[in-house]
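The structures considered in this document are given below.
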Structure I
Amino acid sequence: MDGREQAELYERAAKLFKSEDFAGARETFARAAAGPVVDVAHSAQMYVRMCERRMSAAAAPKSAEEQYSFAVKLMNQGRYPEAESHLRGAVSASPESGRFHYALALALGHSGDLAAAADHLRRAIEIQPANSDAAKRDAGFMALAQQPYLRDLLQGERG
C-alpha cells in the first residue's frame, strides 16, 4: 500500500465512522493504520480505539426501549438481520408493545422471513389497529406488501 491508498482508506473509514458504522470503520481504519504515512497511521489507530469503545457501548442496549432505538438505527443502515436480534429482545421484554412488533415485522420481512414478519405485523395490528394503516403507507413495507403473507394480511385488513 502506498500513501495514496492509505489516505483513501482513511477517508472511507471516516465516512463509515460518521455514519455510525463503527464495525466497518474500525476495520477500514485498521487497514489505514498499516500504511506508510506515520501521521495517518497514528490517527487511524486512535480511531480504531474510538470505534471499539463505541461498539462496546452500543453493543449492549439494556432496556427494551434501548434495544428498539438501536435496532431502528441498524434498520436505517439496511442492517436488518442485526436489528432483528435487538427487536426480538425488545418484544420479549415488552410483548404488548405494538411498535416493537411492527419494527420486528419490518426487519424480518427485509431479512426474508415473510411468515414471521406477517405474524409480528398481525400482532402489532391486534395491539394497535392503527398499525395496519401505517404499514400500508410505510415505504419500508411497500416492497414487502406484494409478498403473499403480507399482501394477504394487509388486504384482509382493508375489508
Structure II
Amino acid sequence: MVIMDPNILACPERWDLLEQLAASRAYVDFNQGLDIRLIDQDVADLLGKMRIERLHFAWDNPAEDLRPYFKRFSDWYRRKDPSKKGVYVLTNFNSTQEEDLARVYALRGLGYAPYVMIYNKEQAPQEVRHLQRWCNNRMIFKAQPDFSKYDPKRG
C-alpha cells in the first residue's frame, strides 16, 4: 500500500490512519517520507507495528539541528538496521560542504542511511558531486568511512 500523503503526520486524523495501517498488516510505503519532528513515542510504536520495508526522512536545512529528533526516534524505533531508515540530505542549497558533511556523519552515527541530494547539480562544485558519490554508493561509504580520505579517482 503506497501512502502518497506528503505529510501524513501533520494530518489531524493521523492516529486513526496509522492505527488502520498497522491493523491492516499490509506492506506500507510512505513514498513522500515522514517529518521526523512530528514523531513521538506513540507514533514510533505504531510504525514499529507496521510492515514497512524502509522509512524515509529528510534533513534539508543545516541551520536546523535535527539530531535530537533523529536520536529520539532511533531510540524508540524497534528496527535498528540503518538500511531501513533513509534520510535525504539536501546539499548545495544554503549550506557549506562542512555543514553537509556534518549532517551525513551525524546521521550515520545515529543509525541512519544518509542519501545526498544535490540542488542545481549542473552548477554544483565538483566537491559536492564527490560527496554524493561517496555517500550514496554504499560499498564506498562502508569501505571508506572518512570522506577526507576518499579518493574519487579510485572510487
Structure III
Amino acid sequence: MADSVKILVGTMTGTAELVADEIAEVLTDKGMAAEIELMDDLDAGVFADGGAFIICTSTYGQGDVPDNAHAFLESLKEKKPDLAAVRYGVFALGDMTYAQTFCFGGRQFDETLQELGARRVGAVMNHNAASGSLPEDEAADWAAGWYEALTEAA
C-alpha cells in the first residue's frame, strides 16, 4: 500500500483547498504522509513516479475545471502519459442548481485519468453546495473511506 498521497487542488475561491486540508489531516492521522499541491504549475510529469493521488477540484463556469487546473488537464490530454502505476480518488465540488454541469470539473479529471490507465480507488465524492452541508465536513468521512479502499486495493 502507498504510504504517501499527493492531493492535487483545482480551486477558484479556496474551498477545494479547505477540503484538501481536511483530507490531508485524516490521512495523516492514519499514518500516511499527505502533500497538498495546487494545480497552478503542474503538468503530466507530476504522475511520473506513480503512487497515490487525490484530485480535489471545484467546477466553474459552464462545467469547466478551475482556472488553475486548465493547463494541467490539457497537459494530460496532450501528452497522454501511461498512468498504470497511479491510484487515485476524486473529491469533486459542484452545485446541483447547475444540474447540467454538476461536478464536471471532477468528472473531467476522473475520465481523463481512467483513459490514461490510472485506477480509481473508491467512489467519486460529488459534493453539492446546494445541500447545505460543508464540503470540508463531508471530506473527513470520505477520506477515511478512501483510505480503507486504498488499503484493500493494495
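Rule-based calculations on the coordinates, nothing more; no lab input. None of these values were measured; they are calculated from a predicted model.
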To test your reading of the models, identify which of I, II, III gives -0.31, -0.40, -0.77 for log10 I(q)/I(0) by the Debye sum over Cα atoms at q = 0.14, 0.16, 0.22 Å⁻¹, for residues 66-129 alone when calculated.
I
For the read-out relative contact order in percent (Cα under 8 Å, 6 or more apart), a value of 17 was computed from one structure; give its label from I, II, III.
II
For Rg and Dmax of the Cα atoms in Å, the calculated result is 16.5, 51, so let me know which of I, II, III that is.
II
